[in-house]
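Several structures are given next for inspection.
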Structure P
Amino acid sequence: MLLDLIQGGFQKETLIMVLLSIPVIMFSLSFHEFSHGLAAKCMGDPTAYNLGRLTLNPAKHLDPMGTLMMLIVGFGWAKPVPINTRHFKNPKWGMCLSALAGPVSNLLLSYICFVVANVINVYAGRFVSLENETSYFIVLALFLFFTVAFQLNIYLAVFNLLPVPPLDGSRIMFVLLPAKAYFGVMKYERYISLAIMILLFTGILSTPLSMLAGLIEKLFAMSLFWMV
């Protein structure tokens with residue numbers, strides 16, 4: 001991302017990847033939050049719908065700092081969709097499932113983009129003359145776009161599954177912990193958020209998250225191998 005661009009001396013390939021990542025980030029973060037709201041509505045909570053958050057419009061979802069972090073280090077967040085657990089038949093499981101919907105939606109989106117990128121890589125030359133400069137550029141741009149999309153969505157899912165506030169993993173943890181322990185941790189949400197940003201900037205958190213994202217990518221590749 002931007003950090004790679006600066007460290008790499010503004011190489012052309014990295015710059016292209018950064019430019020392609022902008023629309024991907026806007027859609028992926030919006031799709032993530034939309035999925036939270038949709039899951040909550042399906043379980044009886046209309047809060048997100050009533051507040052106009054059940055939309056893919058990035059203007060409704062993007063958080064300036066979270067979007068900037070996504071651009072800089074590849075991990076970030078959007079404005080949380082408000083959820084009222086009183087509308088759920090089972091508040092704990094309602095919170096857990098609506099929180100899980102975000103990362104799951106990104107993994108689904110990532111897998112679709114992974115398949116498309118591989119289809120382009122393997123079959124594009126059979127249908128398009130890659131000797132033509134314009135055709136080659138279009139195919140390359142599409143391949144890079146879907147590659148960036150599948151990688152960023154894996155990162156977004158993995159990051160949000162961390163079991164610390166304010167990330168989705170902490171909401172999923174709600175179903176596992178006693179209420180007293182859960183809300184005891186949530187009191188420090190602001191400080192934990194600051195610590196996460198520091199860990200991302202220093203690269204301490206980025207390395208293990210990238211390793212986990214790489215493992216998921218290998219699982220994607222294995223599943224695609226068995227389907228072919």
Structure Q
Amino acid sequence: MIQVNELTFSYPKSKHNVFEGLNLQLNENRIYGLLGKNGTGKSTLLYLIAGLLKPKKGSVIVDGYTASCRYPEMLEELYIVPEEYDLPNMSLSKYAKIHEDFYPRFSEEVLEKCLSDFEMSSDLDFKQLSMGQKKKVYMSFALATGCRILLMDEPTNGLDIPSKALFRKVVAGNMSEDASLFISTHQVHDVEQLLDHIIILDNSQILMNASTEEITAKYTFGIRQTN
């Protein structure tokens with residue numbers, strides 16, 4: 001589904017490569033945790049997948065499309081929730097009306113269900129919301145698009161403890177069956193119950209790339225061996 005080939009990337013005016021010769025394959029129907037300390041390239045990788053950044057060398061291929069070309073056929077199946085953003089001063093209903101046509105599988109029912117699970121009303125105006133509430137709305141809209149590829153950058157930042165628990169409930173209960181979710185975070189405990197697969201970045205390289213089943217089996221076996 002997503003293929004990263006010999007990827008090298010650096011930001012303008014920077015002498016440091018965020019990635020150099022990175023190779024990675026990301027499969028369908030998974031919830032990936034992209035983990036690592038701040039500055040290891042987690043957010044950068046999401047933006048490269050979304051086509052919002054362009055590789056210096058190599059390529060990022062999403063469902064057969066070069067990500068940086070941002071073909072409409074790719075974008076209607078991909079949605080990114082950045083860590084920092086702002087929403088326009090309008091009602092949710094107007095916002096949804098403007099954007100829903102870009103996503104063929106958009107569902108108002110799912111949007112209302114997500115907001116209900118977040119204990120929020122669908123009859124709201126963005127200018128009256130706190131940053132945490134805006135984040136809940138943005139994530140609810142992402143799930144409502146029905147996109148097969150969802151990218152969320154530090155989704156639990158700015159949420160209080162009860163809201164973090166609700167986030168897990170909302171994702172588990174409202175993701176499309178054929179969707180894959182990529183969560184970039186350094187707060188592993190907030191999302192660990194959701195994850196099928198873990199990728200750990202360190203010094204802009206892949207330190208670990210394994211399913212949670214493989215990790216559990218390996219370390220459980222190791223603990224038993226030492227007893």
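Given that distance in nm of label points 7 Å out along Cα→Cβ at positions 44 and 60, derived from a single structure, equals 2.4, which label among P, Q identifies that structure? All intermediate terms of the calculation are to be shown ahead of the outcome.
Details: P: 2.4; Q: 1.1.
So the calculation was done on P.
To test your reading of the models, identify which of P, Q gives 20 for relative contact order in percent (Cα under 8 Å, 6 or more apart) when calculated. Could you put the intermediate results ahead of the total?
Details: P: 20; Q: 26.
Answer by label: P.
Supply the structure label, taken from P, Q, corresponding to mean count of other Cβ atoms within 10 Å over residues 100-107 with the calculated value 15.0.
Q
Please state which of the structures P, Q yields 22.5 when mean count of other Cβ atoms within 10 Å over residues 156-163 is computed from it.
Numbers: P: 22.5; Q: 14.9.
Label of the originating structure: P.
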One of P, Q was used to compute helix-only ellipticity at 222 nm (-39500 (n - 2.57) for each DSSP H run of 4 or more, over all residues; to 500), and the result was -9500. Which label is that? Q
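Can you say which of P, Q returns 3.1 when distance in nm of label points 7 Å out along Cα→Cβ at positions 124 and 148 is computed? Walk me through the numbers on the way to the answer.
Values: P: 1.4; Q: 3.1.
Going through each structure in turn, the value belongs to Q.
For distance in nm of label points 7 Å out along Cα→Cβ at positions 92 and 108, the calculated result is 2.6, so let me know which of P, Q that is. Don't skip to the end; give the middle numbers.
Values: P: 2.6; Q: 1.3.
The read-out was computed on structure P.
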Of the structures labelled P, Q, which one yields 18.8 when mean count of other Cβ atoms within 10 Å over residues 20-27 is computed from its coordinates? P
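Each reported figure results from applying straightforward, stated rules to the coordinates on display, with no laboratory input. Because the structure is a prediction, the values reported are computed rather than measured. Cβ atoms are built from the backbone, for glycine too; each structure is taken alone.
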